[in-house]
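**Q** Next come the structures, one after another.
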Structure P
Amino acid sequence: MNHAYWGPQFSPGAIRLALESCGAKGSLSIQNLSDEELVRQTAGQIAQGKVVGWFQGRAEWGPRALGNRSIVVDPRRAEMKDVLNRRIKHREPFRPFAPSILEESTAEYFEHSHPSPFMNLAYSVRPEKRAAIPAPTHVDGSGRLQTVSRRTNPGYWSLIKEFEKLTGVPVLLNTSFNENEPIVLKPEEAIDCFGRTKMDVLAIGNYLIEKRERCESSS
C-alpha cells in the first residue's frame, strides 16, 4: 500500500449543496476557482500566516490527516504552534505538530531520505534547517514527517510546491482537520468546523472560502 486515500470523495455538486444547506453564503466570501488558481491563492494565504482548512479528494483511511482532510499553516513561523492550539486544537503544549514535505526534498531538510508517506516515523531535522521550519520541529530537533509524492497526491504536492515557489521552503505544517472530534469526513463537517473555530480560510474542492467579517476588516 503506497497511500491511504481510500475514503469517500465528494463531487463539486455535493460540496455546493453542502454550502447552500449550511446557509453559508451570507456569512462567507466564496470563490469558485480553477485547480491552478485555487493552489496559487491558498499557498499565498498560508505564506501570509493564515490558518487554512484543506479538504480535497478522497479521505484518508486511518488516524493521520495526510493532506486531504488537513489544517495547514506556515512552518517558518514559530508562533503557529501556539496559534493552532489557541484557536482550534487545544492540545497539550508539549505535543508537536507534523511537517509535510515534498518527497524529493526530504534529504535536504532531514537526516534520512527514505519516504515516510504515513506520518509514522520521526527523523531528525538537519541542524542548519531547524531555524527554517521551527513550527513543526520538536524540542529534540525531530519531526514526525509526511513525505508527499506527486504520484499519490498531486493536489497536496502542488500546494506545497507552490508554497516553495513563494517562500523557498518545500514544507507545510500539517495537522488534522478537527477540533476535539473525529477528523472531518463530509463537506458539511468541514464547513461546520471552519465556521465555529478561528480558522481563516477553507479550500474545499474548488471553492476558496473566507469569513466575510474577516475580509471586510482587512479591506
Structure Q
Amino acid sequence: MAVSGLVMLLYLVVHMYGNLKIFFGPGTFDGYAHWLRTLGEPFFHYEWALWIIRTGLVAAVVAHGVCAYQLSRRDIRSRPVGYVHRRARSSYATRTMRWGGVILALFIVWHILDLTTGTVQRGFVPGHPYHNVVAAFHDWWNNVIYIAAMLALGLHIRHGFWSAAQTLGAGSATRDRVLKGTANVLALLLTAGFIAVPVGVMTGLVS
C-alpha cells in the first residue's frame, strides 16, 4: 500500500505541475497536452507512452484499493471491539482515511468522464483541453465536486505520506518531525495547486 501510494503521489506532483500551465494560456496548455501524446516518439508510437503511464496508474490505484480493503479487514479482526476514546487516539486525517479513499476513487471516475472522455461534460471538444477545462469549471457544481475532492486529497496525503514512510522504515525519533512537516507541505501545495485551476476559471483569470 505504501509503494502504490508513493507512485500515485509522484504522479500527482507531475500532474499538478502540468495543470498549472493553464495559467500561461491555451497555446502552452494545449501544447503540453499534445507533448504528452507524442512522448517517446519516434521510439514509441503516438500515445503509447501515455497509455503505459495510464496502465501503471490503474495498477497502482487497484493495488492501493485492494491493500486498503485487506488492511481494513485485518484491523477489524484484530480488534472487534472499538476503542472507547476513539478521537483521542488519532487525528482527523487518520479517522477519515477510509472515507477519503472512497471519495477519491469516485472522483477519479468522474474526472475521467468529465475531462478525458467528455462523457458528462456539455460542450466537450476532443483535442482542445484548455477549452474543456474552462467549460467544465464554468459550472459551479463541478467546482464544488472538484474542490471537495481536492480537500479530501490533501487530508489523505497528509496522513498517507507519513504512514508510508513508517511502513518503509524511513521513520525514526529524529526524523518523524521532518517527515510530518514534509507531509503537511506536500498536502498543502498539492491541494492549493489543484484548486488554483477552478478558482482561476471562476475568477476570470483563466478564460
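Quick note: the coordinates plus some simple rules give every number you see, no bench work behind them. Not measured: the values here are computed from a predicted model. Cβ atoms are built from the backbone, for glycine too; each structure is taken alone.
**Q** Which of the displayed structures (P, Q) returns the greatest value of FRET efficiency 1/(1 + (r/R0)^6) of positions 69 and 117 (r between Cβ atoms, R0 = 25 Å, to 0.05) on calculation?
**A** P
**Q** Tell me which structure, out of P, Q, gives 1.9 once distance in nm of label points 7 Å out along Cα→Cβ at positions 21 and 125 is calculated.
**A** Q
**Q** A further question on this structure: Looking just at relative contact order in percent (Cα under 8 Å, 6 or more apart), which of the labels P, Q belongs to the structure with the highest value?
**A** P
**Q** Turning to a different aspect of this structure: To test your reading of the models, identify which of P, Q gives -8000 for helix-only ellipticity at 222 nm (-39500 (n - 2.57) for each DSSP H run of 4 or more, over all residues; to 500) when calculated.
**A** Considering all the candidates, the number was obtained from P.
**Q** A value of 55, 42, 33 was computed for Cα extents along the principal axes in Å; which of P, Q is the source structure?
**A** Clearly, the read-out refers to Q.
**Q** On to the next question. Could you tell me which structure in P, Q was used to calculate mean count of other Cβ atoms within 10 Å over residues 61-68 as 15.8?
**A** Q
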